[in-house]
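Next up, some structures in structure tokens.
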Structure 1
Amino acid sequence: MEDRLKESEVEKIFTHMVEGTGGRAYKWVSPGNAGVPDRVVIFPGRKPVFVELKTGRGRLTKLQETQLKRLARLGQEVKVVYGLAGVAKFFFQAGYQEEGRKLAKRCGLAESSLEEAGGTGNWNL
């Protein structure tokens, strides 16, 4: 299933899940600043997280890498999330274990894989 999903579909699922926690996943469009992350995620009572979403096989462009590194150097938390497996891991690692488990089960992932670093990338330098 996951291999057939478009990035926009991964983003829609991700945004819906963030909203399910009471958080917000704002679409970031910054004229004159191409390559910025897709979403600015704000969970209740937490600092924002800048999230770039990709399909399971997606790749960052050089410009996206540059923008992510700039944000990280400014002390911001930046994540790259690959596919639904990455979305499940993102939620699990962000403290929303139940949401992560539900999506992992739907994707056929072993729960033990949620604690592994693969599927998300952290650009904090």
Structure 2
Amino acid sequence: MQLLELMDSKFVTVSANDYAVSALELMRNRGLSQLFVLDRDEIAGMIFEKDLKGLSEKLLRNSDVRETMVTNLQVIEPNLPREEAESLLHRDGLACLVVREGRRIQGVITRDRLGHPGKSNRYASRPAVS
């Protein structure tokens, strides 16, 4: 099975200037666990539900997405062999891989999509937003 068949190509974006609480509400309303973050129409990072769940209500309401997003995304090409994608996810403890062809984002591949659910540890040690 090709990566393009496994990736989720329906993704939602938020602005880096949106409040974190708005991003969390959007994820909950749409049943999503991550959102792409745009800054000046460019992908600036991703924001994950698991990162927002640990924040206090005050921080959620007073922090913008820019303060809580992950910027070190692993970007892959759609023709990457599935085995290499699996290796990246597991070796680096990533939550997902961003599939991009040229400058266009094609979608996201998560552990669940590859048939290997499990918690990633990549962002578990991120400092809390203050």
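Here, each number is a calculation from the coordinates, and none is a lab measurement. These numbers were taken from a predicted model, which means no experiment stands behind them.
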Structure with the greatest value (metric Cα Rg over 2.2 N^0.38 Å, set 1, 2) = 2
ask   = Given structures 1, 2, which gives the highest value for relative contact order in percent (Cα under 8 Å, 6 or more apart)?
value = 2
inquiry  = If helix-only ellipticity at 222 nm (-39500 (n - 2.57) for each DSSP H run of 4 or more, over all residues; to 500) computes to -12000, which of 1, 2 did it come from?
reply    = 1
